[in-house]
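Visitor: Following are the structures in question.
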Structure I
Amino acid sequence: MDDDWSDFLALMFQRLLPLISTIFLLLLSYMPFFPLAFHPNVSVICVYYWLLNRSDVFNLFSVFTIGVINDFVSAVPLGVNIFELLFLYVLVSNFLKYFNGKPFEVMWCGFIPAAFLAMFAKWFILSVYYSQFLPFMMLLFSILITIAFYPLVCLINVFVQNKLMTDER
């Protein structure tokens, strides 16, 4: 009986590892290691990565949870990050079959328009909320920083997927 319970808990932990690692990376990204201008959108990177690689364990609930946590940690109105990540979820879910099993470079090239569209949607919603267009150059700079940090964040996620996750698909 105890073995069944411990096996169940181990399986649940394995299935929650993508969500836990994303929350950890998200919170780590808000630590003041760099000036605020050098803040990559780690949540967009992680959601994109996990949806492409382990959509069986990283689902809509995980995306929503990350959005809620990101909303509470960041300085944007409640719901904006949730909208951004749900928008990304819809984008990636519709194009998942084109990126399945492709090399890293192809997934990185697919990340560029997906990140641009999701972050642009967030910028647009914030511009409407504040009744003025926010600086577009800051959006472009944020997108470029996010694209540049994609390989590093993916490397951490690959470690979590290959070394820490032992469950079978």
Structure II
Amino acid sequence: MTDETRIDDLIADLRRGPLEVRRAAAAELGTQGEAAIEPLIAAMLTGDNDLRWYAARALVQIGEGTVGPLLAAMRTEEDRDFRRYAAAALTGIGDAAVEPLIGVIESADPDIQPFAAMALCGIGEAAVGPLLRLMKSPDPKTQERAALLLWKMGEVGAGPLTEALETGKRAERSTNNK
């Protein structure tokens, strides 16, 4: 049996198998590496939310290589449920997804920015530094988006946000006093 055939069989198990079969199929798909990325994304696009959840779990297990294809699919597909599950997968991938997600926030892509924001908030601490960097952007809208995301993160982002704002005010007063 070829890898492609095995991947197709496992995705079929995700679609219609009982709970234990679906769990096992998701786990095995996660070990198939990059060969399983596009078939899993395709399954997420055509499946129900249960299938999307299991496919997202497998994509998280595959890891970093899924970030680019997931973001590309999020840009071209308008299905909000798909985008929501793709964002959940990006959250699960964590650190490797931060910079590409920051790029979405910085570019203000209106179609997927809310999903990127949701993923960054879910990732948490690893996103704080890059968001603080965006607060130094010459674009006030980018600064605002970064500040709002840090605030939305709760305790993880609020402390660094407050510190950055206070440091900025001190620097501004120092410049104005000269």
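Visitor: With distance in nm of label points 7 Å out along Cα→Cβ at positions 74 and 106 coming out at 1.6, pick the structure among I, II it was computed from. Don't jump to the answer; show the numbers that get you there.
Guide: Numbers: I: 3.0; II: 1.6.
Working through the options, I get structure II.
Visitor: Taking relative contact order in percent (Cα under 8 Å, 6 or more apart) as the criterion, which structure among I, II has the greatest value?
Guide: Details: I: 30; II: 13.
Structure I comes out on top.
Visitor: For Rg and Dmax of the Cα atoms in Å, the calculated result is 16.5, 61, so let me know which of I, II that is. Could you put the intermediate results ahead of the total?
Guide: Details: I: 16.5, 61; II: 19.3, 75.
Of the options listed, only I reproduces it.
Visitor: If distance in nm of label points 7 Å out along Cα→Cβ at positions 82 and 114 computes to 1.7, which of I, II did it come from? Present the calculation step by step, with values, prior to reporting the outcome.
Guide: On the way: I: 2.2; II: 1.7.
Derived from the structure labelled II.
Bear in mind that the values in this text are calculations on the coordinates, not laboratory data. In this text, all values refer to a predicted model and were calculated from it rather than measured experimentally. Cβ atoms are built from the backbone, for glycine too; each structure is taken alone.
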